[in-house]
Structure I
Amino acid sequence: MEKIQSLVLETLKVGGFPVQDVEIIDLGDGENIINLVSDGDTNTLIGHRGEVLWALQHIIKNMLRTQGFLQEGVHFKVDVDSYKQKQEANVMDRAEEAAKGVLDTGKPVVLPPMAPYFRRLCHLRISEKFPELKTESQGSANSRSVKIYKEGAKEIVPDVPETDIYDNLEL
């Protein structure tokens with residue numbers, strides 16, 4: 001893992017990214033997080049709505065693959081100062097809160113639009129913690145959202161806000 005840390009850190013520093021250190025967190029079962037520790041300028045590493053972070057993840061995974069570090073059953077996610085972990089927790093909290101509302105009222109709830117990765121997390125969390133509820137993705141392009149409902153519930157047309165789930169994320 002030290003070779004991966006060195007390779008990632010050196011590559012990002014040569015690229016001019018404000019990275020102070022690279023931590024590799026072993027989550028077990030072949031799942032790992034490469035956490036980029038910023039020098040305080042997280043915006044440069046994360047970008048608007050995480051766009052730079054997603055691009056860095058793609059580049060780092062390809063670099064690790066070409067260097068022979070990615071083996072079958074070993075996965076890496078890239079994070080910056082635990083930004084993604086905080087985001088995931090925020091999305092999961094909102095999904096669970098919405099699911100509880102569906103159970104209380106019986107009315108479907110539509111979460112704000114979000115990226116496919118976060119929609120998938122919502123689907124998995126709801127099916128795991130609330131097996132009596134159903135979920136489905138709806139909408140198109142960048143406006144896809146997750147609908148949470150009880151099977152057989154009366155269909156309503158949701159009022160989906162113009163902003164998305166990332167606009168009010170507090171870190």
Structure II
Amino acid sequence: MLLVTLGTNEYPFRRPISWLQTLVEQGQLQESVFIQYGSTSIGKLSQSPLIESASLIPQVDLIDLAKQARLVITHGGDGSVRLLSKLGVSFVVVPRLAAYGEHTDNHQLQLLDCFGLSDNHACLSIDDLQRHLQSPPENSLDSMFSDIPRLAEHFEAAYPGVCV
């Protein structure tokens with residue numbers, strides 16, 4: 001089973017959906033897929049018997065699905081990358097990019113670089129996705145994040161009494 005999580009951002013995120021649609025149409029994807037699609041339309045994918053989907057799901061359910069999945073395909077949000085790293089599951093990141101109207105900037109791509117994930121976990125094309133589906137990357141990243149404070153914790157420490 002694959003888990004695809006597109007987050008809850010208000011910007012459409014069609015690239016991973018179009019890649020999955022192509023793979024389904026070409027018969028290259030033959031396992032079940034759960035898609036958490038947020039505000040992005042999944043179009044014809046919803047008609048495939050391989051696909052289950054929901055706009056939003058509780059985090060506890062998302063965690064259960066991630067633990068069951070052979071591979072998680074996620075957007076590049078900081079919280080998602082940290083959570084998947086901590087869970088020890090295999091995942092790849094499709095960063096939202098400004099050039100496609102998926103976000104206002106390329107911070108998700110920059111986060112991949114900062115976290116050192118660009119080489120093994122980045123998914124920037126359908127070719128990358130096919131490669132990761134054939135050989136999912138191992139996850140040995142939990143220790144990398146254990147000593148790094150979350151951004152909110154940093155601001156709380158830097159500006160005591162200001163952040164609520």
Starting from the value 2.4: which structure in I, II was distance in nm of label points 7 Å out along Cα→Cβ at positions 76 and 92 calculated from? I
If helix-only ellipticity at 222 nm (-39500 (n - 2.57) for each DSSP H run of 4 or more, over all residues; to 500) comes out at -13500 when worked out from the coordinates, which of I, II was used? I
With distance in nm of label points 7 Å out along Cα→Cβ at positions 84 and 108 derived as 3.1, matching label from I, II: I
For which of I, II does mean count of other Cβ atoms within 10 Å over residues 68-75, calculated from the coordinates, equal 10.9? I
Among I, II, structure where relative contact order in percent (Cα under 8 Å, 6 or more apart) as derived comes to 17: I
With mean count of other Cβ atoms within 10 Å over residues 12-19 as the yardstick, tell me which of I, II scores highest. II
If you rank structures I, II by mean count of other Cβ atoms within 10 Å over residues 4-11, which sits at the top with the largest value? II
Identify the structure, out of I, II, from whose coordinates log10 I(q)/I(0) by the Debye sum over Cα atoms at q = 0.12 Å⁻¹ was calculated to give -0.52. II
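Since every read-out is calculated from the coordinates, none of them should be taken as a lab result. Treat the numbers as computed from the prediction; the structure is a model and nothing was measured. Cβ atoms are built from the backbone, for glycine too; each structure is taken alone.
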